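Next up: some structures, all given as structure tokens.
Rule-based calculations on the coordinates, nothing more; no lab input. None of the values given here were measured: they were computed from a predicted structure. Cβ atoms are built from the backbone, for glycine too; each structure is taken alone.
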Structure P
Amino acid sequence: MAVYRSLMLSAPGRWVSDQRGEGRGVRVSAHVEAGFLVLSTWKAELCVGTVRLLPDEAAQLVSGIAESLAHLAETQLVSEAAQMAARLADVEARLGAVEQVR
């Protein structure tokens, strides 16, 4: 696999950093003249992989990202509700213990 070093990005695009650091990230750039997008993965100043996407392929990817985000949000809400239910049960148990002391 070829690895490319880039100090200057040729096509306008958007960069998203990876939370793990070390210069990791993903970049998307539109190549209007060629009719496709390029999704590239980076580590520091090294491009370590690319994918060319036609507009309909990019739309499918965006749809998949949106569905995944919705699933994460739903899972988070369920988890938060379970935590709140556990806290409520704990408070009720403590109140019950206080009432028994009286």
Structure Q
Amino acid sequence: MAITNDSRFRPYVIGIPWCREEDYDAFVAIFVDAKDLPRTWQEFAEAAEESEKFHKEQGYVVKRIYIDPHTFPDWCRAQGYRVNANARARFADRTANAGNNRT
């Protein structure tokens, strides 16, 4: 990705799915692909932070996008998505880029 100083340029924002430590058990419980998630919140946070670092080094703007385990399944149903990694990624991307006309 080319970085530019053009004030008209709006960089693509990478949304990183995030949850709070106290919500992690509930977060994992809602996903059909829970077996693919890290066992602990600490492992989850470390992986997310590694992804953040990688994307920032590539010149992207990165935002942590909180996923509420109590409301996310309803969002998925409304969008016609299964409650899985794909939905997490889509939600994070759409939320991070809301108003950028890129999603």
Work out which structure the value 13, 27, 22, 13, 10, 9, 6, 1, 0 belongs to, where P(r) over Cα pairs in 10 Å bins from 0, in percent was derived from one of P, Q.
-> P
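Here helix-only ellipticity at 222 nm (-39500 (n - 2.57) for each DSSP H run of 4 or more, over all residues; to 500) was calculated and came to -17000; which of the structures P, Q was it taken from? Mind dumping the intermediate values first?
Details: P: -17000; Q: -13000.
The read-out comes from structure P.
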Note: relative contact order in percent (Cα under 8 Å, 6 or more apart) at 44, derived from one of structures P, Q, originates from structure Q
FRET efficiency 1/(1 + (r/R0)^6) of positions 35 and 91 (r between Cβ atoms, R0 = 30 Å, to 0.05), calculated, reads 0.00; among P, Q the input was structure P
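Computing mean count of other Cβ atoms within 10 Å over residues 67-74 for each of P, Q, which one ends up highest? Please list the in-between numbers first.
Working: P: 10.0; Q: 15.1.
When mean count of other Cβ atoms within 10 Å over residues 67-74 is computed for each of P, Q, structure Q gives the biggest number.
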